[in-house]
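Novice: Multiple structures follow.
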Structure 1
Amino acid sequence: MLYLEVPFSQKELAKQQGARWDPLKKKWYIPDADNIDLSLFQAWLPLTEIMPEIMPDLQPGLVGDSDFSNPNRAEKNSLSLSQLLSQVQIKLQSQFPKAIWVRAEIANLNERRGHIYLELSENNDQGQTLANCRAMIWASTADSLLAQFEKTTGSTLKDGQKVLVQAQVNFHEKFGFSLVIQDIDPSFTLGEIEANLIAIRQRLIKEGVYQANKQRELARDFFRIAVISPPNAAGLGDFRAEADRLQHLNLCEFVYFHSAFQGEQVRDEMLAAFEAFDALHQKNAFDALVIIRGGGAKLDLNPLNQYELAKALCAMPIPVLTGIGHERDNTILDEVAHTRFDTPSKVINGIWQQISQQAKRAVDNWQRIESGALQRLQNATAHLSQLKQQLEHNQARSFSYWQHQLAPLFAQIQSRSQQQLGQNKVRLDSLIAQVYRQAKQPIARLKTDLLAHQQQVEASAKKAVIFYRQQSQQTLSFILSSGPQTQLKRGFAMAKTDANQPISSAQQAAKLNEFSLQFTDGELRVRPVQSQSNKTH
């Protein structure tokens with residue numbers, strides 16, 4: 001079993017080559033090293049496995065079972081540092097005789113005397129550094145390589161870019177390991193950062209939403225603004241210093257939402273902040289959404305370059321103002337936002353200016369309205385005064401005229417009214433007398449008929465009462481004559497058990513040893529006697 005030094009980013013490749021994972025030591029290993037071609041795993045072999053190959057000229061006994069208990073012998077078999085590093089140099093040159101293509105990220109870049117010195121690195125998904133080394137572009141090729149790279153990608157070579165370079169492996173006894181860059185592939189462009197930006201931009205343009213938020217009409221005045229930022233961002237303090245003044249003056253309300261702007265949680269937290277903003281916007285609308293962070297390294301801003309975030313921002317129902325970084329920093333969120341500011345301070349200054357301009361415009365408008373209203377009021381007052389005088393004059397003339405016209409008409413109406421009133425009074429008295437006579441005759445006839453019907457009803461009622469009284473007496477007498485005492489008087493007897501229950505059949509009486517017979521004048525106890533026919537049976 002041979003353990004390997006496998007970087008996290010290369011674990012899948014090692015697994016494909018046949019390596020296995022040891023969960024206890026948390027390392028990859030070769031299960032059967034003696035029967036496997038170790039050249040497949042050369043990049044991950046530990047130094048102890050490489051040493052015999054890179055030092056073929058060492059004397060026997062230097063490695064392995066050397067007897068270091070003898071100082072003279074150990075010194076005799078040892079190498080100086082320069083000799084060891086020279087052997088390493090020879091071995092590397094033999095293993096990498098030609099330039100190879102290498103993928104890496106530029107961690108640092110400097111220019112001295114026309115030469116470009118770089119620090120290349122490789123990080124895993126958790127941001128841990130897996131490898132780094134020095135590299136350089138000599139002045140003889142630097143100008144042509146950088147010019148071609150900038151022409152193709154539209155960007156200069158700078159920190160934070162992931163590049164694909166053709167490099168010659170170089171090792172120096174004094175300066176150590178480095179790469180001499182001979183060519184740069186422009187198609188690799190800006191690595192994941194710029195390539196991702198281009199891909200997102202083209203996708204949004206294809207979907208027709210890239211300019212959606214820019215087409216939103218910016219409010220003429222701000223009364224309520226939503227702000228999304230990291231909870232402890234330096235730019236947030238600068239922003240709030242001015243925003244709090246606006247809110248204290250009741251000029252504009254600011255509602256803050258927080259989200260991470262770095263790390264793997266950016267997407268989930270930012271989308272959650274968008275959802276929280278939308279929920280409040282539905283209840284009480286905002287005038288604008290502000291996204292601020294403050295300056296930072298370009299790599300720190302890369303988590304914001306995500307398609308889901310950019311599309312969500314394009315679909316925002318109100319204009320979005322961004323102040324995520326400095327002038328040199330740009331994200332896809334800046335591109336699709338309605339307005340991009342360099343810093344959070346410039347965002348709040350822009351809001352201040354908009355509110356101030358609107359306030360000045362409102363003051364000017366108010367003054368014009370006040371002046372115009374005063375002039376109109378004066379004109380209306382003069383006009384009303386003139387109309388009042390004219391109305392009073394016309395009213396007096398009309399009153400005099402109609403008073404003169406109505407006096408004879410009033411006398412004529414009064415005379416005719418009195419005449420009509422007398423005639424109608426005589427006619428009304430005659431009609432009342434006629435109605436009284438016509439109503440009196442049928443009432444008398446009806447009264448006579450009513451008395452006759454009343455007498456007839458009283459006679460019929462008396463006869464009915466007498467008849468039903470006789471019927472009731474007869475029925476009562478019949479009922480009383482049908483009782484037990486009446487039947488006993490007629491010569492009948494009633495058989496009863498000891499429980500005073502009637503005996504209704506001979507069969508029932510035959511079953512009793514003794515029972516009672518009740519007569520009209522008393523009772524007798526009797527015993528049943530079986531008949532002759534019953535005895536024979």
Structure 2
Amino acid sequence: MATLKALAQPPTDKAADWLVGAEDSVTFLKANAQSEEIVIYASGPAVLIHGVLAPAQQVTPADQEDLMHCFVETDESWVIQKSYGGGEGHKVYLEPPLRQGGKSLSGGEKLIFRRSFHGVQKGESPVELSQKLVHSLGLHFVSERNAYCRLDDRGDIEDVIRILRTEFGDVRESLTAVTILAKDLSTYMALANMALVFMFDFTRVARDSFNGWGDHNRIDRSAPDLFYHGGGIANASYVNGRMIVRTAIPLQQLIDDWKEESNPTKREYATFKIFDRKNGVEIETSSAPEFLSNYFQESNLPWEISPAFFRPDVLHRFKSDPEKYTLDDRTISCRNAWYLKGYDINEAGQVHAYIGDLARLPIEEQRYWQSFNEWSKGPISKRAHENDIMGEFSSEYDPLHLLKYKIGKLNDTPPAWWLPRSSEHLDAARYPATDSTFEWANEIMALDQLVVEGFQLKPLRKVLEDKGAKAEPSWASLRVLGAILVATGLSEDQAKTTLTPLSRLHGLRSTLRAHSSITEKDKEERLARSTHGTLRAHFKWLAGECDRAFDAVLRALDAGDLNP
């Protein structure tokens with residue numbers, strides 16, 4: 001955009017040279033055609049660039065006279081045309097853009113549209129893109145990026161077509177440009193058998209002293225794919241012409257590239273330390289298919305379902321970016337990129353996954369996991385053994401899974417006293433993967449937001465009143481729940497004991513995540529470690545206590561048994 005701005009406004013120190021140097025703008029066009037990101041449209045002071053597509057055979061070679069007489073307005077679009085006469089009577093028909101494009105542009109495609117909604121729309125006309133182009137390239141408009149985007153093979157958002165705008169200070173003028181990645185444009189042009197035709201005009205004048213062109217020096221330039229005329233006087237200059245850009249990617253190259261991508265012999269694989277379940281030994285081996293076997297093959301090679309073990313912080317990247325990664329209890333996926341099934345965490349705190357599943361990840365992702373790989377410190381989790389090896393449902397008590405299940409059921413038909421928890425709340429609540437205090441504090445907060453914050457204070461007060469009691473104005477939701485438990489027959493002490501886990505969770509969140517003193521936070525951490533060994537173990541215990549308390553509250557609120 002900086003280069004375009006330099007074309008659109010004079011530099012303060014060399015304004016006189018800029019005014020007479022309009023032909024210098026052609027240098028930008030030549031460089032632009034060779035760039036990785038191509039400007040296909042630009043409109044602003046002293047700059048007009050408008051690219052349209054023409055059938056390649058109709059501009060090979062270019063009919064320069066025909067093209068110089070073509071001019072395509074930016075607001076030209078599809079219309080319902082009506083005509084009468086010529087012996088044909090009344091006619092109504094669809095007419096495409098480029099209808100004034102001469103024989104060279106006939107059957108071509110317009111890429112940029114700027115239509116005006118007269119009397120309604122305020123400000124500049126919006127920039128619209130050819131839907132054929134946008135859909136073919138698999139693009140979606142992302143407003144906060146002001147770009148048409150897609151997900152790349154790493155799951156990251158990639159700007160393919162950008163809409164750029166800049167203002168020029170106090171003169172109330174602006175420059176609007178549209179760019180596209182050259183590779184994508186070349187791909188589209190190759191498949192559509194089109195060439196890009198730039199119509200350009202660079203006109204520079206001194207506004208305070210320009211009185212018209214009069215008799216001025218003229219220039220004419222003519223090369224096969226770049227031709228223009230221009231001229232200038234002492235305080236103004238212009239160039240107006242056409243430039244043809246042809247695809248840099250032949251159709252056969254697209255076919256060859258696809259063959260290369262789908263060739264299994266070209267795929268790369270990382271090496272992992274694994275426990276070879278078949279032979280009962282620890283080995284280091286490639287994840288490539290030729291180094292592995294399955295239950296149905298006669299071989300001494302390790303099974304694909306042999307586990308590799310990893311330091312628990314391998315999960316940090318996935319937990320910290322929930323927009324990009326989906327982390328379920330047993331699976332991890334990266335949007336539009338890859339999927340890993342069968343991971344879990346064993347009693348030793350190690351993350352484990354099967355080497356056959358790791359082999360299906362992109363090589364960059366395999367190498368990421370490889371950097372956390374270590375020898376096993378214990379067997380795979382009980383849940384993984386029952387699910388994956390024995391083919392059975394897990395017998396292991398999973399309090400967080402049960403809490404999410406019950407909350408999901410409440411969300412389906414929420415009582416007045418329950419504020420449905422969003423999918424983001426459900427996804428955010430997870431067991432800590434590591435023994436990090438920061439991760440533990442985050443998971444405590446997520447669990448509190450999932451469970452405690454779901455209870456609605458005013459409807460709970462109404463429930464209590466219906467049971468013949470009344471809440472004090474200062475009571476919060478947990479205190480009202482305690483009174484409801486008493487109203488259903490529990491003693492004050494029993495109600496307090498029942499709700500202690502939820503109260504403990506809520507208080508712990510305040511201590512760990514609010515502006516508490518370092519001393520208080522350290523005290524809670526030491527207590528959790530001394531009582532349960534690890535912060536992960538403490539969290540699992542607390543989740544279990546909260547699950548039992550949640551069941552008691554649901555019974556008191558006549559919500560029934562929501563256990564699966």
Structure 3
Amino acid sequence: MNTWFKSGKPWIWLTAGSVSISLIAVIGLVIMIGWRGLSFFWPSAIHEMSIEQADGSTRTLIGEIYDNETVPTTRIIESGVILDGFDEETVTRYLMKIGNREYVPLDFAWVLAPAIEKDTTPPDLAVIERTKDGNFYGYPVAILQQGERVTIQGDFREELFKRVERAVELNEQAMALQEDEIGAINYQLSQLNLERRALELEGKLTEQAIADIEQRREALQNQYLEYEEKLFALRDKAARDALIMRDMRGEEIKLPMQEVLDVNFPNDMGFFAKLGHFFQQIGKFVSEPPREANTEGGVFPAIFGTVFMVLLMSVIVTPFGVIAAVYLHEYAGKNAVTKLIRIAVINLAGVPSIVYGVFGLGFFVYMVGGNIDQIFYPEALPSPTFGTPGVLWSAVTLAILTLPVVIVSTEEGLSRIPPTLREGSLSLGATKWETIWRIVLPMASPAIMTGLILAVARAAGEVAPLMLVGVVKSAPMLPVDGNFPYFHLDRKFMHLGFHIYDVGFQSPNVEAARPLVYATSFLLITVIVGLNLTAIGVRNHLREKYRSLEH
């Protein structure tokens with residue numbers, strides 16, 4: 001046994017076991033997050049339950065079972081609930097999502113299993129996904145057109161789907177018109193105001209300049225009125241139809257078709273129909289903007305903001321990190337100052353991220369951004385352009401945060417390059433810079449990509465500094481659009497990490513938001529893995545390309 005310990009094999013097994021346990025824990029966590037997040041998009045059965053009330057009356061609930069738990073019977077009795085004739089030690093209760101927020105005090109309700117007199121899943125029960133007030137559960141009764149009930153000769157559901165699709169298409173056309181054409185005109189009008197202000201500050205605001213600006217403004221306003229007329233016409237067309245629903249109270253409710261996004265009948269779906277609906281809902285989640293204080297809809301602006309910010313950070317941090325590493329390894333002398341700089345770089349990696357956020361807010365936003373506004377955008381003052389948190393300052397702040405990782409990784413790559421390659425290049429007449437540019441950096445590129453991978457992995461999940469330098473709960477405009485200069489780095493943006501925090505801890509409807517926390521978390525992991533796999537693929541390609549030079 002003593003010989004076995006001295007051989008070092010126990011420590012090898014211990015290390016292998018620790019790595020295996022860690023790997024299993026990580027994979028298990030990802031699977032758990034993915035399961036809870038993706039199961040949210042699978043169509044659940046819609047239940048119609050008859051619930052016995054404390055006064056002996058019966059109440060009907062329509063909705064989907066969101067969760068269930070088993071609790072001690074004594075705990076239920078202590079909360080004031082009377083359970084006559086129930087002598088079990090534990091009782092099961094169900095969390096029902098009943099929707100219909102504008103007609104019920106809460107769109108979630110706990111139901112005790114002993115109180116359920118009847119539980120059915122009728123095939124005619126429908127789930128109506130709406131632009132506001134969440135889902136509506138009930139029975140479709142009739143379709144209204146211009147306030148009159150429509151006599152339907154064929155299949156009612158087919159006609160309903162057709163009219164919902166028509167309303168959705170008209171709403172999409174109206175949204176595209178409002179965001180593109182009308183948005184472009186509003187942007188040009190704001191630019192005209194800035195142009196006039198700039199001419200006034202320069203003392204060049206002549207009568208001819210004023211007349212020219214007013215002429216362009218009038219032309220833009222005429223275009224605006226034309227587009228506005230088209231917008232109102234599209235909205236009127238979308239508002240033509242309405243849907244009559246019978247809710248759990250037995251009352252008929254009128255739902256404007258322009259507020260309906262989708263209609264489905266989960267209780268009447270087969271497996272493949274549910275599978276198609278599952279992928280359709282995932283597609284909506286990753287391609288649509290959020291609604292209802294981020295508790296409904298998708299997360300496309302957050303996905304775009306996260307990827308755009310990380311790519312911008314990568315463009316900033318890579319050259320600075322490589323230049324710093326080349327200087328420290330190739331040019332700086334081996335003295336106390338160089339050692340101090342290396343110690344400082346290593347220590348910077350351990351600074352809390354919120355400190356970088358405070359630094360970014362004070363230095364980049366207020367100092368650098370404020371000076372940029374005074375020099376280049378005086379016409380916009382006192383409204384700040386770059387002197388306010390935005391995607392540029394977020395990317396720069398995270399670049400400073402991840403800079404030590406890139407420097408250390410690049411330096412390690414430089415130190416692994418054989419000195420004979422440098423000496424051979426210099427002996428052939430190349431300068432030191434040519435040697436570094438053509439020999440050293442290409443061979444160190446896999447190490448540079450490794451540093452970038454680590455930087456991306458850390459930056460994509462950071463939230464604390466971004467809360468100070470650019471991220472917001474909701475950003476109506478993306479940092480990229482069709483208006484010159486196309487990339488608007490001064491704009492605020494949404495981020496998946498902050499979206500998780502906001503939905504999980506700041507949401508007015510915690511139960512509705514809980515599945516979205518898991519879904520968004522899984523999506524963030526997927527985005528980070530995707531970015532890392534891309535960088536790993538590039539790194540492996542570079543490693544194979546320059547492998548022959550190492551020998």
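Novice: A value of 4.0 was derived for distance in nm of label points 7 Å out along Cα→Cβ at positions 26 and 426; which structure in 1, 2, 3 was it taken from? All intermediate terms of the calculation are to be shown ahead of the outcome.
Specialist: Details: 1: 13.4; 2: 6.4; 3: 4.0.
This value belongs to structure 3.
Novice: Something else about it: If log10 I(q)/I(0) by the Debye sum over Cα atoms at q = 0.08, 0.10, 0.13 Å⁻¹ computes to -0.79, -1.07, -1.34, which of 1, 2, 3 did it come from?
Specialist: On the way: 1: -0.89, -1.07, -1.32; 2: -0.83, -0.97, -1.21; 3: -0.79, -1.07, -1.34.
Label of the originating structure: 3.
Novice: Comparing distance in nm of label points 7 Å out along Cα→Cβ at positions 138 and 354 across structures 1, 2, 3, which is largest? Walk me through the numbers on the way to the answer.
Specialist: On the way: 1: 5.7; 2: 2.7; 3: 4.7.
Result for distance in nm of label points 7 Å out along Cα→Cβ at positions 138 and 354 over 1, 2, 3: largest is 1.
Since every read-out is calculated from the coordinates, none of them should be taken as a lab result. Worth saying up front: this structure is predicted, and the values here are computed from it rather than measured. Cβ atoms are built from the backbone, for glycine too; each structure is taken alone.
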